[in-house]
Structure 1
Amino acid sequence: MFFIRKLFFSIGIILISSSIHSQFSTWMGIGVNHTFHKMFSAELGYEYRLKNTNEFDKSNVELKLSQNWHKGIETFVKYRNSIVGNRNSALNLKPFAYDNRVSFGLDVSFLKFLDVKRTKLNWVITQQFDNYQFKRNSSMLRNRLLFKHDVKDFPLSPFVSVEHFYRWNRDVVYTNDEVIISGGTNAWRYFIGTDVEISKKQRLMLSFGFRDLILSTNDNLILRVNYKLDI
């Protein structure tokens, strides 16, 4: 528990100290999930993102299919289509551009192995492939560590997460003889928040986060609100 308290405190300090020089974003989403025979689940979600609460940033539609192979072991595949403002509208005279993402991942819930029910400690590893209009495509490896605790007889489940983004083709150098492609850390992202249980099948996720972009000054503070429904 000392480690967990230290993790919460450290992320809080990072969020507060980073707020001075960062752009603020608001993410609002809704998701619907259905589980088949306790082994397979499908989730459809939509998220609308704003810059500084009033400027359109991105609109995401995502489909996620998950398979629970063993207690604490889950694999998943995701597809996401994004609509973004088109910075190259002079080329095709269209105000928006479309991005596509395909991801494959593994979710390991360590405490499920020990039959711990109210506390989660999960490691999620994801390989994603992004196809952009007017930009170089991206291949990214994401590692996320999540801690969540369901407070007994209380509707809140506070959580904290840390995520590392490693881009395999972050740096591309063109020489006279060859093209050199190398990878590197692209970003870190931190979230602290809570799930609010509305009913047995409904919950609201409220969180505050910070994304630290390694090769950019456009760091991001994030307010995220998501509604989830199990059907």
Structure 2
Amino acid sequence: MYPVDTSGLFFGTVYIHEPGGLVTNLLILFLSVFLVAKMRGLQGSWIAKWRMFLLCLGIASFGGIFTHGLPLLFTEEEFYLVWGLKNSFVPIGNFFASVALIPFITNRKNDGRRVRGRKLWSVFFAAKAMAVIFLLFYTRTFIPAVVDLAVTYFLAIVATVGMRGYIPGASVLLAAFLTAVVSGFMYLTPWHFDPHWFTNSDAVHIMVLVSMVLIYKGACEAAPHFESVKA
């Protein structure tokens, strides 16, 4: 939220509201760029969806550099515009992850056959993302995104549990989303080792970094399966 005091740190004349948040958002941005670049050589719609998911996290973290680290660069109205825009990439990223997992959310193996209702699920996930984006701007709280993340994590865990045993990388993807669930509990429980450099929000960002690496690994391990099904 827009700061009502200067409880952060001054580095010369530069005010950093959440130094730890600034650093961890930078780490997420760099990791996103690195992983997306590493995935460029992999083809197919499966890998493209996960690439977009990781890219959305990077874009969100780019905005977080300013909202967490340099909020006083903006007026209050400008701050909430930037805040809403950057957080909009959370439900957009969730959309890509959900669409990638639709066949497994519906308990159907991806064996190359047309999955009944896949388009309806895609429409549902798109509508959900748009509703969450609207609520983010309307309420100016992160709660709509938290609910969206909870729904996405639940569906992803259900899907990846069903994928295990016949899709390579499924267990790694399951570990990624279980890690994300742990980060969600960290977000809901305020604490800190240091009020400036390591709070529960910074711990959440560290868990996001771990989850991103696991998603990259799991998605890449599964990619050959989807290419063989397509062929």
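Assign the value 62, 42, 38, calculated as Cα extents along the principal axes in Å, to the correct structure from 1, 2. This figure was derived from 1. Can you tell which of 1, 2 yields 17 when relative contact order in percent (Cα under 8 Å, 6 or more apart) is derived from it? Derived from the structure labelled 1. When FRET efficiency 1/(1 + (r/R0)^6) of positions 93 and 205 (r between Cβ atoms, R0 = 30 Å, to 0.05) is calculated for each of the structures 1, 2, the largest result comes from 2.
Using the calculated result -0.80, -1.24 for log10 I(q)/I(0) by the Debye sum over Cα atoms at q = 0.16, 0.23 Å⁻¹, for residues 61-180 alone, pick out the matching structure from 1, 2. Working through the options, I get structure 2. Which one of 1, 2 has helix-only ellipticity at 222 nm (-39500 (n - 2.57) for each DSSP H run of 4 or more, over all residues; to 500), as calculated from the coordinates, equal to -2500? Working through the options, I get structure 1.
All of the numbers you see were taken from the coordinates with simple rules; none came from a lab. If you're wondering where the values come from, they're calculated on a predicted model, not measured in any experiment. Cβ atoms are built from the backbone, for glycine too; each structure is taken alone.
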